[in-house]
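A.B. asks: Presented below are the structures under discussion, each in the form of structure tokens.
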Structure 1
């Protein structure tokens with residue numbers, strides 16, 4: 001088994017923010033991995049609940065495992081945390097884990113492309129959504145044709161999460177792939193889109209190996225604040241710029257237009273007039289196309305009213321919405 005220029009088969013990057021009470025469970029899945037040649041990289045994003053100290057304590061209990069830990073002195077968000085992890089990674093492949101989730105003991109052995117003529121550039125597995133009272137299996141039997149995968153990523157038929165995937169480090173390094181610092185919503189989709197564009201072969205492992213916990217509020221990547229809508233828009237703008245810069249002609253105009261509308265449609269759910277004005281000015285070329293989209297009638301009406309600039313009507317709508325909320 002040759003590692004070429006790498007010390008490990010896999011580097012697993014784990015961003016952490018105020019996840020103290022989930023770390024024992026997270027560690028259990030890591031230290032019991034059936035594959036030996038793995039390093040685990042914890043990036044503490046200035047937690048204030050003792051997460052960093054808890055990680056230090058847990059690491060000390062397992063001196064036979066390879067851990068790295070880096071602490072941000074200020075809270076920078078998931079994008080910067082993942083960038084910090086990539087700088088430290090020395091694995092042939094990159095894996096990802098959210099600190100409040102957990103994994104099967106053989107996840108990375110299942111995903112690592114042992115043997116075969118071709119080592120796939122990316123592999124991915126199925127996962128479970130875990131609620132407080134139940135779990136829900138989520139098969140991920142997506143196409144292995146990369147162009148089809150990318151089109152479905154833009155259409156929303158495929159989500160952009162990274163944590164159920166293993167990605168070849170060479171591609172990330174060769175093309176200097178990074179996350180947009182400070183843009184912490186949808187950053188995984190933008191990174192995945194670029195990675196897949198430079199990939200040649202991808203492979204699905206039809207086994208449930210990851211548990212995506214829905215009941216914990218402390219995850220670094222699950223923040224519903226309004227500003228996250230703009231962060232997602234900025235990441236989607238980054239995808240569109242990438243498509244233009246690389247002359248990706250096989251993505252249709254209709255797919256791109258729908259992606260633009262989908263990127264900004266959450267602004268129409270707002271109770272702030274500034275968000276409706278921003279809806280008008282962001283991707284203005286697709287404003288009238290909202291009439292032929294699958295967005296609900298109410299929000300089509302609000303989108304057209306914003307496009308025309310009927311702000312008294314929008315303000316009246318906001319008044320009604322906030323009064324009867």
Structure 2
């Protein structure tokens with residue numbers, strides 16, 4: 001049997017989804033990009049990608065989108081909120097109806113093995129459990145912290161305009177930052193590794209960096225000193241709610257309270273959600289991950305909105 005597969009990619013127009021489509025193409029697979037935004041896939045880098053319009057709320061549409069697929073690279077939209085469990089159930093139902101057994105799921109963040117009391121992480125665990133208990137052949141990845149976050153509206157403009165990295169990671173906090181392109185490599189590699197079925201795997205980059213080391217790398221890349229300013233997690237959430245444009249999605253104080261709790265947990269929890277020992281992971285899945293310095297050197301750090309490179313996506 002050929003290892004080359006037809007693979008449905010959910011949330012394909014997101015930055016993470018685009019990375020997965022690119023990696024599928026690079027490895028000779030045939031991606032089915034499930035998205036309501038087809039224009040993105042007109043670019044030359046996505047040549048050979050079939051685009052299918054479907055919505056998480058419509059099981060029949062998802063089933064039709066999955067028709068002919070050998071596997072699914074899945075994620076649940078980051079702003080789905082209370083609809084997220086329904087979306088996970090719909091994903092499972094559509095996969096079964098379409099006869100697709102293999103799902104490689106991206107939780108988009110760390111998750112605990114048991115409820116930990118932090119609502120975001122416990123909600124992610126709930127979604128994982130829905131998919132893992134489906135009886136399908138499921139592998140779940142838990143990327144701990146994306147390098148690509150540095151390109152979003154809550155980071156890049158301050159870096160470029162004010163030489164300032166303002167964030168709510170406490171000084172000295174260690175993290176294994178990973179590029180979305182490298183997450184995609186793990187996801188695609190798992191498609192042909194049956195020994196990973198049933199596993200939930202935290203992944204990060206090979207380097208464990210303190211936030212001060214991240215700032216040093218950014219300073220070197222941007223050729224000027226970058227200042228790190230620690231921001232109270234609640235205040236960070238309140239500021240980002242406005243900068244990212246979430247007013248139509250949820251109230252400002254609700255978001256700020258949630259971010260305050262989330263990042264206080266990240267800063268203080270013995271779980272260390274931003275850290276992961278990658279040695280055993282790389283023994284099972286020998287993917288070469290890029291360093292933060294290598295990643296930063298490849299990025300476009302200009303702020304020309306007309307060229308579409310000003311900031312990353314709303315979801316960050």
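A.B. asks: Assuming 6.7 is mean projected area of the Cα convex hull in nm², for residues 73-136 alone as calculated from a single structure, say which of 1, 2 it is.
C.D. replies: This figure was derived from 1.
A.B. asks: Work out the source of 4.8 here, i.e. which of 1, 2 gives that when distance in nm of label points 7 Å out along Cα→Cβ at positions 209 and 297 is computed.
C.D. replies: 1
A.B. asks: Where does the value 53, 43, 42 come from, among 1, 2, when Cα extents along the principal axes in Å is the thing being computed?
C.D. replies: For Cα extents along the principal axes in Å, the value 53, 43, 42 is produced by structure 2.
A.B. asks: Continuing with the same structure: Figure out for me which of the structures 1, 2 the number 16.7, 48 belongs to, where Rg and Dmax of the Cα atoms in Å, for residues 17-160 alone was derived from the coordinates. Numbers along the way, then the final one.
C.D. replies: Details: 1: 16.7, 48; 2: 16.0, 49.
It must be structure 1, since only it matches.
A.B. asks: While we're here: Among 1, 2, considering only FRET efficiency 1/(1 + (r/R0)^6) of positions 241 and 273 (r between Cβ atoms, R0 = 30 Å, to 0.05), which has the greatest calculated value?
C.D. replies: Working: 1: 0.60; 2: 0.85.
Looking at the calculated values, the largest one is 2.
A short reminder: the numbers here are calculations on the coordinates, not readings from a lab. The structure displayed is predicted, hence computed values, not measured ones. Cβ atoms are built from the backbone, for glycine too; each structure is taken alone.
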